[in-house]
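Colleague: What follows is a set of structures to go through.
Since every read-out is calculated from the coordinates, none of them should be taken as a lab result. The shown structure was predicted, so the numbers you read here are calculated from the model rather than taken from an experiment. Cβ atoms are built from the backbone, for glycine too; each structure is taken alone.
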Structure I
Amino acid sequence: MCGFEMIDNDRLEKELKSLSGWAKFRTFTILKMPSAAFVGLRFVGADSDSCTTSIPGGWRSQNPFKTMYWAAQGMAAELATGAVPFAISRSCERGLRMFVVGTEATFVKRAKGRIHFTCNDIAAARTAIEAALNSNEATECDMRVVGIDSSGDTVSEWVFKWNFRAR
């Protein structure tokens, strides 16, 4: 489909629905991201504006200080920024290369229990992907994610710099 209409929105909806299915997502993580499957990473949902993931506290994701290991948080935060661009890449006939070229994190509070990570920069990512597909040049997009605990407090804030380029 990738001409003036770069992204097949019907295929995109199917891809996002596929990610939302527990069994398909679990199979995907076991095959492609086994450490994410081990720690219990979950895809909560996504739409045209936001994407949310979650990760449980507990022995599989904790550090020796009885809080959530920063890398476990980073895994969930990265997925919150990358899931929709991944679905977009699968909904376009033209290939898209995407990878993280930078990240920043700020840890605000000890992370305990289930943490939800939400990215509200989905529209910016879609714009960057469309620009990459139109120009055949690499485009970068900073995507911010906030990790929230069960009491509604921010535990960490992340920025992932994604690089998109048409194949």
Structure II
Amino acid sequence: MRHEQRAAVQAVVLADTHIGNGTRTKLSRTAWDRITRADVILHAGDIVGTDFLQDLRAAAPVHAVLGNNDVDLVGSLPETVEIEMGGVRLAMIHDSGPRRGREHRLWRRFPTADVVVFGHSHIPWNAGGVDGQLLFNPGSATQRRRQPHRTLGVLQLHDGEVRSEIVVVDEV
């Protein structure tokens, strides 16, 4: 994963927040604390509301993809994003498909990406894929579903290297 030297970037990674306009669903203080300290926010879909997207954009630059529940955001968000930050090539998509075959499927879809961020399942995932590619799902900071905790992700990107972490953000 060694590339041209770049400045360090701290990215907070969200997915499946499902915060619609006028909804009572909200992020915890811990989540907002992480967001306000981020250099950039990556959201892997199911933002749901335009107001919440604007709140995120007020905190830091946002790169986001369209999720299956983002009906109000159709036409304003892409289905995939491919960017480079801190010398690391990142790709993002909402639904990575079934667990079986995920590593090869994402590598075929994004063969030059060092990190592929995805959401949809609400299941945190921080594991290696094919050929050193990192597969990263932050889980959901609002809807844990069958998971033990509400979570978000943090990626430290610097000089072509990645440090990845899943962070528990349970309190509201």
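Colleague: Of the structures I, II, report the one carrying the highest value of FRET efficiency 1/(1 + (r/R0)^6) of positions 12 and 36 (r between Cβ atoms, R0 = 25 Å, to 0.05). Display every interim value, and only then the final one.
Modeller: On the way: I: 0.65; II: 1.00.
Going through I, II one by one, FRET efficiency 1/(1 + (r/R0)^6) of positions 12 and 36 (r between Cβ atoms, R0 = 25 Å, to 0.05) is largest in II.
Colleague: Could you tell me which structure in I, II was used to calculate helix-only ellipticity at 222 nm (-39500 (n - 2.57) for each DSSP H run of 4 or more, over all residues; to 500) as -12000?
Modeller: Numbers: I: -12000; II: -4000.
The read-out comes from structure I.
Colleague: Right, another one. Ranked on mean count of other Cβ atoms within 10 Å over residues 28-35, which label among I, II comes first with the largest value? Don't skip to the end; give the middle numbers.
Modeller: Working: I: 12.8; II: 17.4.
With respect to mean count of other Cβ atoms within 10 Å over residues 28-35, the highest-scoring structure among I, II is II.
Colleague: A value of 3.9 was derived for distance in nm of label points 7 Å out along Cα→Cβ at positions 100 and 156; which structure in I, II was it taken from?
Modeller: II
Colleague: Can you tell which of I, II yields 24 when relative contact order in percent (Cα under 8 Å, 6 or more apart) is derived from it?
Modeller: Working: I: 24; II: 28.
Of the structures listed, the value fits I.
Colleague: Another question, then. Quick check: 18, 47, 31, 5 is what I get for P(r) over Cα pairs in 10 Å bins from 0, in percent, for residues 52-123 alone, calculated from one of I, II. Which structure matches?
Modeller: Details: I: 18, 44, 26, 11, 2; II: 18, 47, 31, 5.
Structure II accounts for this read-out.
Colleague: For the read-out distance in nm of label points 7 Å out along Cα→Cβ at positions 116 and 140, a value of 2.3 was computed from one structure; give its label from I, II.
Modeller: On the way: I: 3.2; II: 2.3.
Derived from the structure labelled II.
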